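Input: structures, listed below.
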Structure 1
Amino acid sequence: MERMQGDGELDHVERPSPLTDKEKVMIQDSWAVVFQSCDDAGVAILVRLFVSFPSSKQLFKDFKDIEEPEEMQRSIQLRKHAHRVMTTINTLVENLDDADAMASALKSVGRAHALRHKVDPKYFKILSGVILEVLGEAFTEIITAEVASAWTKLLANMCCAVAAVYEEAGWTKLSSSAE
């Protein structure tokens, strides 16, 4: 069963504290292993998202009608989007010490999803949970509790930054005018 919160609403949460140097190293070290199979990991993340949260699939015209996880895994369009997701995560990981580069990447993603794709911001939070879940299951030897905590903090910061971009783009006006 799909659990959704805050349809169309922006969560107003405090931004998590910045990553410590130790957390940055844990994220970068674990990502170096994940990135070796990033396309497969990305596909696993999107398939899990679509199976666990079927409404998310409706945001993608090219594969919204695909029902079977095995068929999703073979979808060229899904694989392309999974690659874009993982490339964005890679950009964040590579720029953990460059706040401007991270902000630029997240602004681009946030604006595209808010304005062009009209994706509810709740999906970034949902996707973050799915990323943590899939990486924790697929990379048990490197995603320890401490590493998962660092990733949780990074993804929470990402969600806050994207939510700020949505607000800047006038998301609340967009969602309320559509009702």
Structure 2
Amino acid sequence: MSNLSDILIENPVIAAVRNDDELENSALSRVKIVFVLYGSILTLPRICDRLHEAQKTVFVHADMIEGLRGDMAGIEFLNRFAAPAGIVSTRPNIIKFAKQLHLQTILRVFLLDSLSLQSGIKNILETNPDAVEIMPGIACRLINEMERRITVPVIAGGLIINKEQVMESLSYGALAISTSKEELWEL
């Protein structure tokens, strides 16, 4: 797989899908990267197969898949039966397991206060993910603070609902944004 930074630069809008309707719409859209935020160990292979057929780069949010344990066997199962390009997770141990399997990794960090900023930076430095997703995406003014202290690409996600917020997040240094707003997938 290409360097994740290069993929994000070329494709700054990421579809975040939460159900089968959004899955199908993302498969038919111009967006090239899809975050899968739903499903179970039974449905995930079908979900990823549909996106692979549409030539999408698939990242599975491992924390949101029903029946998937956050251990090495769970991540191996995900890799073997769904074959995503990578995983998204809030859990540092899942990032470490995925890296051992040579999957691309995105650590999702919620910025609620100064303590969450500090612990997020600590987790990023300890796990060395391929990218970090900052939540909520409208906290874009904190992207500069984060970028001064980490060396991985930043994705802004959550509560991004219009083109102005997309552009603002990108102008503050995010390489890409993730959104479930389908009208933004065509930007």
Structure 3
Amino acid sequence: MKTRRLIYISIFAILTAVGARIAVPLPLVPFTLQTMFCMLAGLLLGPKYGAASQAFYMFMGLLGVPVFTGGGGLSSIFMPSFGYVIGFVACAWITGTISQKISDTGRIPRIRDYLAASLAGVAGVYIFGLLHLYLIVNFWMPGNGMPLMKVLSIGFISTIGGDILKAFLSSVIALRIRKTSVFSGI
């Protein structure tokens, strides 16, 4: 693997960690900038290296580096929001795959192309995040559990508007960066 690729993978893992610190606390699942960096990783690094950057971020946290919103360590697996971290890997891969297929057609990507790719990636975050959230609050955390509609309210409805905005911003930023030669030859 080229040194340049390793540097870009590391940069996006670090950006995702920084995004965890820019958080709006909400019940169980905080609102952060992490998904924006996941989408950018997929759009700029492609599916393989974008997903690698998010996997690197996840493994840093699991090894105890306090990069997650709630810290780090293996116990993070049992946090209600950990499914979203797994979804970051899926987000970068999905976003990267779709944007790469658009580029492979030979036409110049537009904002709507990158926006569609980013929204598909965000769907991956929500699939893993909501599934994990539901399982943790109903089968791991003490209490009476939580109905599916409450899980959707906390883990989806309260954050989807911001994620749509982040998808748009990611698309604009990625198109601007793509016009430079910074990410050529990855």
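Read the figures in this text as sums done on the coordinates, not as results from a lab. The shown structure was predicted, so the numbers you read here are calculated from the model rather than taken from an experiment. Cβ atoms are built from the backbone, for glycine too; each structure is taken alone.
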Inset, instruction - Name the one structure among 1, 2, 3 that distance in nm of label points 7 Å out along Cα→Cβ at positions 54 and 166 of 1.1 was derived from. - result: 3
Inset, instruction - Kindly point out which one of 1, 2, 3 the value 3.9 was derived from, the read-out being distance in nm of label points 7 Å out along Cα→Cβ at positions 38 and 118. - result: 2
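Just checking, which of 1, 2, 3 has the largest value of distance in nm of label points 7 Å out along Cα→Cβ at positions 110 and 142? Walk me through the numbers on the way to the answer.
Working: 1: 2.9; 2: 1.1; 3: 5.7.
Comparing 1, 2, 3 by distance in nm of label points 7 Å out along Cα→Cβ at positions 110 and 142, the maximum is at 3.
Of the structures labelled 1, 2, 3, one was used to calculate helix-only ellipticity at 222 nm (-39500 (n - 2.57) for each DSSP H run of 4 or more, over all residues; to 500), giving -23000. Name it. Write down the numbers at each step before the final one.
Values: 1: -21000; 2: -11500; 3: -23000.
Label of the source structure: 3.
Please state which of the structures 1, 2, 3 yields 2.7 when distance in nm of label points 7 Å out along Cα→Cβ at positions 14 and 70 is computed from it. Mind showing how you got there, number by number?
Working: 1: 5.0; 2: 1.8; 3: 2.7.
The value was obtained from structure 3.
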